[in-house]
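Have a look at these structures, which come just after this line.
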Structure P
Amino acid sequence: MLSFVEISCGSPPLIESTEQVWNSNSTPGSTVLYFCIDGFYYNGGHNASICDENGQWTPPTLSCQEILCGDPPILPHTGQVWNGSSTPGSTLTYYCKTGFYHNERNNMSVCTVNGYWTKADISCKEVDCGEPLPIPHSVMLWDKFSTVGSQVVYQCNPGYVNVGGGNVSVCTASGEWQEASLRCQEINCGEPVFKAHAKMLWDGMSHIASVVFYQCEEGYRTRSLRNYSVCGESGLWEDIDLWCEEISCGPPLTLPHTNLLWDRSSTPGSVVIYECMDGFYQESGNNISSCSLSGEWGKVSVKCKAKCGPVPFIANSEVVWQNRSVVVHRCVVGYHSWRGNNVSVCGSSGAWQKATLTCIETKPPINHLFMFNENCLHWKAEKYEEDTEVYKVTYTGSRDYQKSFHDKRKHFLSSKADQLELCLNLLPVTNYSISITATLARFTASITTNTSLPVPLAPVIYYREYETPLPTLRLRRSPSTLDPISLYQVFVLPVEEIMMFDCSSPVSLDSSSKMKSPAKYITAQFDVQHVGTDMNFTVGDGFLYGGIYNTPLQGGNNYYIILRAVSQWRTALESNCVLWAKVRGTSYVLKVSSLAATALVGLLAVVLLGMYSFTWYYTYFIICPVNVM
């Protein structure tokens with residue numbers, strides 16, 4: 001028995017980004033149609049599939065492409081608020097950039113199903129703040145621009161000062177100038193400065209250039225070079241160092257062998273009375289002194305005579321204390337005790353037993369300090385002969401032409417001598433400040449000195465004699481601290497019967513000056529600080545060196561090449577010259593001409609010899625043949 005099975009194609013195939021139109025029938029001959037879904041468009045191919053007799057759906061070839069609007073258009077003076085999506089329905093919002101404002105039109109664009117953005121007709125106009133507002137008593141510094149970010153600076157007029165805040169106003173995005181907080185107020189110095197014990201002579205005006213004068217009260221005197229103050233542009237009265245000092249006569253003069261009857265007052269009108277000490281009597285003179293307005297005590301002439309006779313005299317001393325029988329001495333200011341006792345005693349015989357005190361002059365521990373031979377110090381030591389003093393010598397050097405230079409060193413010296421010398425290794429062209437400290441006496445003396453400019457060292461040169469118009473010369477040098485003020489100059493001198501070159505001539509240093517001999521000239525100049533350890537230089541290569549044209553050498557002439565090392569600082573100049581090379585002058589053209597002339601003479605000799613031989617042969621063998629027997 002035959003059985004039949006119904007053919008069925010099953011579910012039709014799925015295609016990405018499509019939807020199906022199908023009646024759910026899968027028997028042969030059934031058809032399913034495919035259509036692109038929303039957001040996609042037809043991009044070619046067959047959009048139908050048919051169930052065939054084999055139970056298979058025919059393959060559809062439909063292709064659907066996603067609809068994209070791409071990047072939205074850029075509008076002038078705008079920014080965009082956009083999430084980056086460009087599928088249909090995506091939106092984009094435009095906004096005006098800083099400095100521009102929205103002129104009330106549509107600012108939104110939408111991606112359509114047709115694949116383009118809708119047009120946004122937003123219009124952004126530039127913000128203009130207009131002319132800034134003036135501020136009283138001020139001037140505006142403004143470039144006439146009033147767009148966003150533009151600035152105007154206000155300055156108070158002369159005689160006025162800013163008592164507010166900022167003086168800058170900026171045009172904002174709102175179209176208005178940001179208000180400056182500047183406030184100009186007329187300068188007023190107020191009340192003049194009070195000076196103790198002084199009266200002010202003043203008209204009450206406190207504006208700029210107003211003047212107040214000061215006058216000390218009675219009983220006081222001025223201690224200043226100026227007695228007036230002027231109101232300045234800062235709004236302050238000038239600070240002057242005027243002060244009124246009370247007139248004082250100071251302590252009254254102390255007279256030998258007297259006591260003072262005094263209330264410790266030293267103002268004008270004060271009085272002091274002198275009376276003789278016990279053991280002395282007033283022999284003569286006035287014993288009253290008054291303080292005057294000039295600040296001096298009146299002269300007194302009282303003389304007190306000791307009953308044991310005058311107090312013994314000891315050179316450079318004064319009496320500290322005494323009574324009828326004892327006198328205590330001490331050295332006066334500027335002197336010190338060397339040896340001996342300081343007490344004189346009035347003996348029973350009425351004669352003084354004199355103190356043996358010796359006072360010698362007190363001098364600084366370091367005295368008579370001076371420099372010699374530029375590098376050496378000399379000083380005298382004031383001390384007890386047996387003492388050993390330790391000296392610390394500190395010296396610091398700087399250079400005006402080399403700000404980075406700094407030379408600081410120390411040296412210690414221990415000696416008992418009273419005359420000392422110390423030589424230091426000071427560097428040339430340097431300003432030195434030297435201090436010597438006597439460490440035990442705790443005393444320091446200082447001196448300054450400036451070292452001189454030495455003759456510069458010439459570099460190591462490699463002397464040669466050349467026969468080329470372009471000789472290349474060599475040198476080797478070592479760096480020096482004088483490099484910043486040093487030059488190398490190359491001179492070309494013709495070789496004459498008598499040749500003289502003044503190496504120290506300052507005229508040679510100026511490349512623009514004309515030399516006495518027109519044949520002698522500078523051909524190059526180098527700043528030494530730009531020259532390396534080794535240098536090669538070709539004379540006559542036609543280039544500029546230090547602004548000087550390296551003139552080619554003339555053929556047929558002999559030259560000496562001289563290198564001059566120059567150091568110069570201010571008016572001081574030192575130089576050193578070395579002979580670098582000699583150039584012989586036979587030129588290439590002359591050599592070729594000489595060789596050609598020699599060859600020509602030789603050729604003529606050969607021709608003449610040939611002609612003579614031919615003539616001889618013709619005469620003796622052809623014209624006059626010889627008969628041979």
Structure Q
Amino acid sequence: MKSISRSSTGRRGIGRALSAVLATAALLVGLTPGTTSAAASAGTTTTVTTALTGEQLAASWRGPLSTRGRYIVDADGNRFKLKAGNWSGAQGTWEGSGDVNDVTNHQADQKSNNIPLGLDRAPMARILADFHELGLNTIRLPYAEAMIKDTTVVPDGAVAANPQLRGKTPLQVIDAVVAALTADGFAVILNNHTTTYRWCCGLDGNERWNSSQTTQQWVDNWRFMVNRYKSNKRVVGADLRNEVRRDWKDDPNWGWGNEHDLYKAFQEAGLRIQDTNPDILVIMEGINWQGIPQGMFPHGRPTLTPVRNLSNTLMYSNKLVYSAHFYGFTGPNHTGATGGWQNGETNDPRYRDLSPEDLIKVIDDQALFVTESGQHFTAPVWVSEFGTAGRGQTDQKETDWFNRFTDILAENDTDFAVWPLTGWTTDGKINDNWALISYDEAGKRQSVLDPGDWRATAWNKLVNAAAKTGKVAEANRWNMLNVASGNQNASSWMRAHAPVQTPGNLQGSCPDGQRLIGISRENRRGLCTDVNQLATGSGDWVVVKDESNVTQDWAPSWEKLECPTNHYAAGFAFQDTAISGLLCAPAAGALPKTNRVAWFDRGDNPALNETQIKNDWAPYDYKGQCRADEYLAGVAYTFDRTHGAPAHGKLGVPDTLLCRPLS
């Protein structure tokens with residue numbers, strides 16, 4: 001999770017060598033949840049979680065998973081709510097200074113040896129049984145990319161309770177862990193937590209996917225991982241990157257098109273992953289932090305907010321899940337730091353400081369709005385990290401926040417994953433009291449469900465909360481295209497043929513099973529949908545670059561691109577901001593040719609209502625959109641200065657759409 005170091009209270013604070021210069025010049029993302037040293041206190045007895053055995057869990061669902069609207073479903077179309085936990089360790093526990101072999105230089109004095117924590121202390125079967133007892137059905141496995149090429153054999157002591165793992169590398173241990181988890185019925189989600197074996201998340205060289213490597217290396221590593229487990233349909237998700245944040249001098253962004261553009265990186269990785277393994281969920285976490293954490297500079301935690309106006313589109317659009325992290329000691333504009341401005345602490349409220357009403361609003365604005373139906377961004381939201389200290393917790397605000405936050409998750413039927421699942425107990429004292437389960441050197445367990453942990457009530461409430469179950473109806477899909485910074489070909493046909501179709505142009509194409517229904521005027525965006533979708537025929541797909549198919553002058557004096565008869569628009573190409581091509585897909589049957597022309601050179605057509613403005617797929621730009629019972633058959637544009645183009649935008653931009661009825 002986050003960067004921490006020991007303090008007199010045991011709470012995770014700023015790194016050892018942090019200076020005022022560091023705090024002013026760069027992000028400190030909110031320091032990691034960590035330990036509060038105290039003896040276990042008395043607790044109340046609570047309702048036991050609903051737990052399935054491995055055999056029962058395995059029989060209750062079938063992979064792979066996909067999405068329908070806001071819900072994740074299994075291969076039979078039944079709701080599969082992610083009730084998950086983070087089995088951390090393979091991402092590394094070294095805090096970045098001192099001897100890596102000294103356990104005191106590791107998070108909470110726990111040295112993972114770059115494999116999941118606990119394998120030195122309890123047999124795998126015992127650990128998995130404890131996961132079942134918690135009521136979990138999914139495990140998020142954070143890992144460092146360094147693992148992929150690491151040929152070092154883990155020490156025997158690191159797997160003392162699992163001698164079958166001796167002689168294995170960290171990756172081979174992960175192989176065994178994945179095999180055991182999935183054989184016991186769990187869904188597994190792979191999480192690229194870090195690049196190097198370094199405890200996350202501060203100024204540690206792991207701030208972005210490409211901080212310590214190229215974007216291409218990151219994508220290649222992902223393709224390696226999803227191909228490695230491709231045959232195991234219970235490895236259900238690729239969680240692309242953990243807590244992307246500011247480094248020493250640069251912020252990540254969403255849609256700027258440069259090397260720090262997380263949106264662009266997620267698009268590239270998501271499509272390439274689907275080229276390799278089309279079955280796996282692609283999980284995208286929003287930006288965790290931007291800005292210098294000082295009152296005089298803009299700063300904050302955007303999370304999923306940018307998705308409202310710029311959402312991702314995959315080749316298989318029913319595989320996209322968004323995710324977000326929430327901790328009480330951080331905030332919408334608070335890093336989570338303590339110790340004043342020198343340490344990156346600002347005067348902004350933390351989540352735990354917010355009123356119940358404000359917390360609900362903020363969580364919705366930052367994440368849960370994505371589950372709203374019928375939008376270009378509609379998708380499941382997985383809160384893939386949250387948590388707090390258990391035994392020994394003395395901060396009333398933290399306990400209050402945790403109770404209120406789990407209420408929000410329960411009431412919204414939200415998929416979740418707690419951080420972390422496992423930790424150590426040393427000399428009778430829990431090392432990290434955020435962990436739900438701790439094991440001592442002899443393998444003795446102390447769980448959140450055992451007497452003395454105040455979190456048990458909230459945990460049982462969350463796991464046992466009323467939730468949608470059974471079959472989930474198919475949901476209509478709306479997806480946006482954005483070629484402002486590069487190609488965005490979500491069509492499998494276009495991906496196979498793109499190199500020879502419109503070279504030198506920026507290309508966008510709708511996912512298979514969808515059609516293009518809207519285009520923006522200058523920002524090179526489009527809107528796709530499968531509402532009332534036509535069956536695709538077996539004929540040729542056509543890229544139209546001239547007026548050879550135009551038989552009627554439906555936009556006098558304007559140049560036109562028009563699909564051939566019985567074809568519908570499924571994509572476009574732009575040369576700079578001028579439209580230069582229309583991708584036309586064959587329909588399975590005859591299509592009507594009654595024309596309706598929708599001009600949008602001087603305003604949106606149709607005009608937007610308040611909700612549409614808020615969720616605008618091309619803000620600050622005019623848009624044209626055919627109706628849901630129509631198909632887009634053509635686009636008109638002009639390079640003639642006498643037609644008013646200079647006064648209303650650039651030359652060659654789309655000005656009007658040719659819309660025709662579907663039936």
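Quick notes
- Distance in nm of label points 7 Å out along Cα→Cβ at positions 437 and 557 derived as 6.5 - corresponding label from P, Q: P
- Ranked by Rg/Rh (Cα atoms, Kirkwood Rh), structures P, Q are topped by P, which has the highest value.
- Answer label among P, Q for the case where helix-only ellipticity at 222 nm (-39500 (n - 2.57) for each DSSP H run of 4 or more, over all residues; to 500), calculated from the coordinates, equals -5500: Q
- Comparison of P, Q - label where mean count of other Cβ atoms within 10 Å over residues 109-116 is highest: Q
- Identity of the structure behind 19.5 (criterion: mean count of other Cβ atoms within 10 Å over residues 61-68, calculated), options P, Q: Q
- Identity of the structure behind 14 (criterion: relative contact order in percent (Cα under 8 Å, 6 or more apart), calculated), options P, Q: Q
- For 46, 37, 27 (Cα extents along the principal axes in Å, for residues 293-420 alone, calculated) the corresponding structure among P, Q: Q
Values in this text are rule-based calculations from the coordinates and carry no lab data. This is a predicted model, so every value here is computed, not measured. Cβ atoms are built from the backbone, for glycine too; each structure is taken alone.
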